[in-house]
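None of the figures in this text is laboratory data; all of them are computed from the coordinates on show. Model, not experiment: these values are computed from the prediction. Cβ atoms are built from the backbone, for glycine too; each structure is taken alone.
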Structure P
Amino acid sequence: MLKRFLFVFFALFVTLSLVLSTIGCAEEGAKGPQVLRVNLAGEPLTIDPVKASWADHISVASQCFEGLLGFTKELELKAVVAKQIPTTGNGGISEDGKTYTFKLRSDVTWSDGEKVKAQDFEYSIKRMLSPDTAADYASFYYDIVGAEAYNGGTGTADAVAVDAIDDTTLEVKLVKVRPTFPQVMALWPSWPTREDIVTQYGSQWTEPPHYIGNGPFILTEWVHQDHMTFEANPNYWGKKPKLERIEYKMITDGNVELAAYKNNELDMARVPIGSEKTIMADSELNPQTIRYYDLSTFAFQFNVTKAPFDKKLVRKAIATGIDRVAFIDNVRRGIGKPATSWIPPGMPGHDATLGSEYSFDATKAKDLLSQAGYPNGTGLPAIKFTFADTATNRVIAEFLQGQMKTNLNINISLEPMEPSAFSAYVNAEQHQWAWFGWGADYPDPDNWLPDIFGTGAGNNHTAYANPAFDALCDEAAQELDNTKRLEKYAEAQVMIVDDLPIVPMFFRERFWLVKPSVKGLITTGLDHTCPGDLFYTVVYMESE
């Protein structure tokens, strides 16, 4: 099971955002119908928050549910259903760092008016960990005592150390110190769900009108494969949303989505792949575009156990011999930012200067290749680049092939594979060279380094192994001093950039169209499917 959402099929995923972007002016008043129309671009596989993965349109559940903790527009932790963020200072974290006590607000209600209680969180987390649920993100919570055994089928729910002490107190005990545990508790798998509703309606509990949540909106209609309708929750305990209704469409064709936007059937729309420069040149549409970076990085990954990539000098030559600026301009059509480091902008640990020695320099790259023992590419073992066979990935593969020939005189063969076969191939580490990307679940280096580059880690498909890196990550994972913790992760990222099991290529940028009538839109790096979907409570419409 993948512990995080791994981007192996470049063309299939929708981007999120990094840099805070605010559209409109919240001081102005709402005018006209308060209805926001956005496209999900497909039918969700599930909208049960405890089962969902990032691909399952968390945009839906995030309108209807809220957890103990959440994130601000600056991507900092905030208390939501909890009265405060647990710390050792306020008694929320024990001195040994292994017991968390969440004190709940007493005024939080479900959309049917019932009180939200600590028992709802206990039930929901244990349901998420149940092996019968098969939740994609269950492993994120294995630091809870009894969680891994229960999820693996060898333990019991009663042994999971998540306990409602009373209606407003939830206690969680951990196996070991985990400084980022509060961030994990801000993610959707820990959001509350109602036991009586799930028990009564079973798999149909996510269908309106049974989809009872504690968030600002209620799902009132779901016409499968077509649209969803949300209305403002009259029993919402927080600040009431300005929007009266949200309509999520399920248009799967990007050009049809753009046409719907032009016909005023949508208030926001993706810019279809291939039409970016056309939109930018359009005098009417260009002023309606929004662009911002998301918390994701894309890279070429080597299998460092396979020649010639078992030689670091070869990896360095290749990293230096790829023109990332040309990649952004020709492959990404001007959208994105060249990357030479791993952790993206907008997150702790991002270093804009890290890896600058790998900026494109064909002469330097050829010299490095010569130092590796392959002057002008002579004597190199055969190189094969494997990729999921999509239109976009074919362009990426052909770009790489051209760069290698032009800049290093290296001939590489291209091996397209059916996407699911490609995923299995890379997961089994049978590839020599491949393309991949990573998106943040929460904004911390803990989510970016150990599970991707740690020896034998679940998402390490480069076969990279470095005991010094592992030790640093182990130390950081238990360091309660946040400054020291981030310093250790910074050292660990330097190791990765120096050893180059991957060649970072670009930080992804999101590119959407938004009608001038949409005001107050706030986008963040943790947005889900739709821009600003974490803060639709402050969005309003201002028609002319």
Structure Q
Amino acid sequence: MANGQVNDTEGTGTNPRLAILRRDVDRKIIQPLQQHGWTAVIDQEVEHGEYLILSAERASTSHRIAVFYTSATDNASYRRAAAVVEHIFFNGAPYMVESFAGGINRPVEPIDAFPALMFGWNAATTQGKFAPSNEQLANTSRPVTRRAFRMLVSEQPIDSIWLRLRQLQSVTLAKRLIEDRALRAGLELDSNTIKSKADGLAYALRNASDYFQASDHRNVSQRVLNLYYGTLAFAFAEMLALPNGAISVADLEKSTKQGHGLYTADGQADGLEDLVVGIISSGFFPVWMRAMGMDMAHVPAKKPRQYSDLSAMAEAPWTTTERLFAVIPEIGDLYADIFPGAAAWLEPRGDMEANIAGGALASAKLGRSYIRLVDEFGRLSLSDIAEFSGPISEISEVDSKGDGRHFRVLVDHVGKPNAWEALDLHNSPFKRSALIKPVLAGVTAYRANCLVLLYTLSIVVRYRPGLWRRVQEGDLDHLRVLIEAFLVVVERILPEQFLESVLGQRIYAKQPGGF
């Protein structure tokens, strides 16, 4: 209870009106004052006359005002307030103000006129060009922050992305990035660690650039190999940029000496699409996944000896080449033309109808909202939707009006502003946001799926010439266009994604005038 507040008489309606007044005063006066560094409080609530007395202080300057529930208040109440305040406001529309506030020697105005008075108070407490400092804020230890994203605008966005990546090939600039990320993470790194990480980061990015740019104008076989090793170099750079990640290239080499952490095996049939790819616990890939925060405890230590051994593995640390193509949304149309299986991604869309029916504002405040997940090709079932990651429930199918299959789901996003922030969505210049289903040991990171697919293709290129010849010019030549389309996607999207992971900052690359 504020100082001087008078208890309401039973049934007069004064308390509800004062509650409305407190709400409006907080929104229109107290919060704006606090945003400008004023300390503002309600000193008194007066039942007779239904008004509030407020005080505000900044830079040793103080003010006192009164705010009435309505302008149509008895003159005696106005006079009592005027004796202790310098300015009077009233809530709501003016009504016979001259009559009710007659003879008052204080300004009387609607509450919406308060900003003009506040600007005057601000000017009077400003020293030259500077507002007075907030001592409480100045004495508070705050984490180092920076803008959460970086906007790149260029006629050719990929050129702008590579320019930033080339910047970090400088050891000096790589060192500054390492220092900045450590500062943001609240970690202290010694000078030797910073130098070692910066040397390794600059080298890894130069290596990645060499491989990616060498893939230009090469045949498909060479592009596959160059892009795989370039992506591997990018993954090195990502781990070296992490404040608590690898300290040197030599550290990462210890994992690669044990292999790439991936293997291939013949599938049920002899086609490329049936070729099995899996993860083992030693080697580079599981080390990278652990750096991303993934649990690799369920991954086997050794490659299975035969196909029948795969079915006995828990949590599917293996998949097929066909399912890896299924997680790439940008080539979804080609995948659907070639394979009868279902895509492993969904397009999320808003569901205004469901949220209005359930109370859109209530849903947002409760942290639970309905969205639609759209299967463009109409091949996924209700049980398939349940296998997607994220805080989704209440899965049901709704009328799509012929646009694939639509599934309504409830998303729990408590602590986040909307459902999209609660889902791990993939975005790219070629496709609207997509929710990707984990098809390999729970891996959902787009760049990781791309590396596994590139690894699989590189194995076929190098060690399975008979199978690769069938893709190039034989009975599997329908897969060649799919592979070429995938390589184009890799060349455009992965540099941007790895720039994000190295900087620790969201990247938006667009053309001038674009959204």
To test your reading of the models, identify which of P, Q gives -6500 for helix-only ellipticity at 222 nm (-39500 (n - 2.57) for each DSSP H run of 4 or more, over all residues; to 500) when calculated. P
Which of P, Q yields 24.6 for Kirkwood radius over Cα pairs in Å, as computed? P
To which of P, Q does the computed value 25, 22, 10 (semi-axes √(5λ) of the Cα gyration tensor in Å, for residues 339-418 alone) belong? P
Identify which of structures P, Q gives the largest calculated value of distance in nm of label points 7 Å out along Cα→Cβ at positions 227 and 427. P
Looking at structures P, Q, which one was distance in nm of label points 7 Å out along Cα→Cβ at positions 243 and 291 calculated from, given that it came out as 2.5? P
Using distance in nm of label points 7 Å out along Cα→Cβ at positions 99 and 475 as the calculated read-out, with 9.8 as its value, let me know the right label among P, Q. Q
Label whose coordinates, when relative contact order in percent (Cα under 8 Å, 6 or more apart) is calculated, return 12 (choices P, Q): Q
